[in-house]
1. Assuming 59 is percent of Cα pairs over 21 Å apart as calculated from a single structure, say which of I, II it is.
2. For structures I, II, which has the highest computed value of distance in nm of label points 7 Å out along Cα→Cβ at positions 26 and 114?
3. Taking 2.5 as the value of distance in nm of label points 7 Å out along Cα→Cβ at positions 34 and 138 derived from one of the structures shown (I, II), identify that structure.
4. Which structure, out of I, II, was Cα Rg over 2.2 N^0.38 Å, for residues 66-105 alone calculated from, if the result is 1.15?
Structure I
Amino acid sequence: MKMNTTTLICKKTSRAATNMTKPFSFIDDYLAYLLARSSHLVSEQFHHQIQAQGWSTNYWRILASLSDEDGLTLTQLNQRVLFKQPTLSKLVVKMEAEKLLIRHKDDADKRAIKITISSKGRTLIADLLAQAKAHEKKVLADYSEEQQQLLKSMLRRLVVHLQD
């Protein structure tokens, strides 16, 4: 059984990191659970924040996914937001009606439809991206810059590895 070594990687000692001699339970040492639980906790905190401002978390996920790589097909966008295809299609239609997104034919492939963020959508997402980065900074405050970059790098590598 793995031993709890949380305090070895954190700058500050937290409630959860105070008992170095207690072995981890299965679930507390199982990668899928740790990823799901940490994702849920981080997302839940931020989602409450944006919902309190009247914004949909689904809108947030779509706009954030398009913020750096505008002009995605529905399939490409779906790979980022992780919705079921019919759900995403309905949301895109709704967001287009609200003038947050624009759908247009791809210049290179006339059969493909590209989705871009409108100027109204860009104004909204700029503020939400700043809020997300501020939230991330709080979440990672107990870790050095090097540890934060290592965590993100390892997670990106895991995603690539699992997609191959």
Structure II
Amino acid sequence: MRAMDTTQPPLLTEELIDQALLLDHQLCFAMYSASLAMTKAYKKLLAPLDITYPQYLVMMVLWEKDQVTVSELGGRLFLDSGTLTPLLKRMEAMGLLHRTRDAEDERRVLVSLTPAGRALREKARTVPLQMSCMLPSLDQVKDLVVELKQVRKGLQDAEDK
């Protein structure tokens, strides 16, 4: 049986503190700059569909499950209603979706695809493949998605404390 390691973690030295403050050592900056690059790449891919990246995210949720509540949609996309409502209004004006009050509970608003919204799915089928050509291998992307979800959960759990 191995003896337990009872050594203390190293104390933070001035050098370690200085290193921790370097921009290129920050997870937050790596995620932020990658997000900017990802959004820029999607902008180019989505231009022929005449939708923005946030609109694409909404459409993906609705293509998975048509007719969801605004709160379900916000939960899936991590968006509050103040951000989501104007986005949905624009998409409704574009003819991609309908918003209706739930007959069983008028406090709830249901979001469903229009025929044009359903048809857009066919036009968007090539977007994931085009995006995958700009990214590392599929296995690396899958691993990264898992790791990023863990980061998000850790941050959300810390916020809830």
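Throughout, read-outs are computed from the coordinates displayed, never taken from laboratory work. It should be emphasised that the depicted structure is a prediction, and the values quoted were computed from it without experimental measurement. Cβ atoms are built from the backbone, for glycine too; each structure is taken alone.
1. On the way: I: 59; II: 62.
Of the structures listed, the value fits I.
2. Values: I: 5.0; II: 4.2.
Across I, II, distance in nm of label points 7 Å out along Cα→Cβ at positions 26 and 114 peaks for I.
3. Details: I: 2.5; II: 2.0.
For distance in nm of label points 7 Å out along Cα→Cβ at positions 34 and 138, the value 2.5 is produced by structure I.
4. Numbers: I: 1.08; II: 1.15.
Source structure: II.
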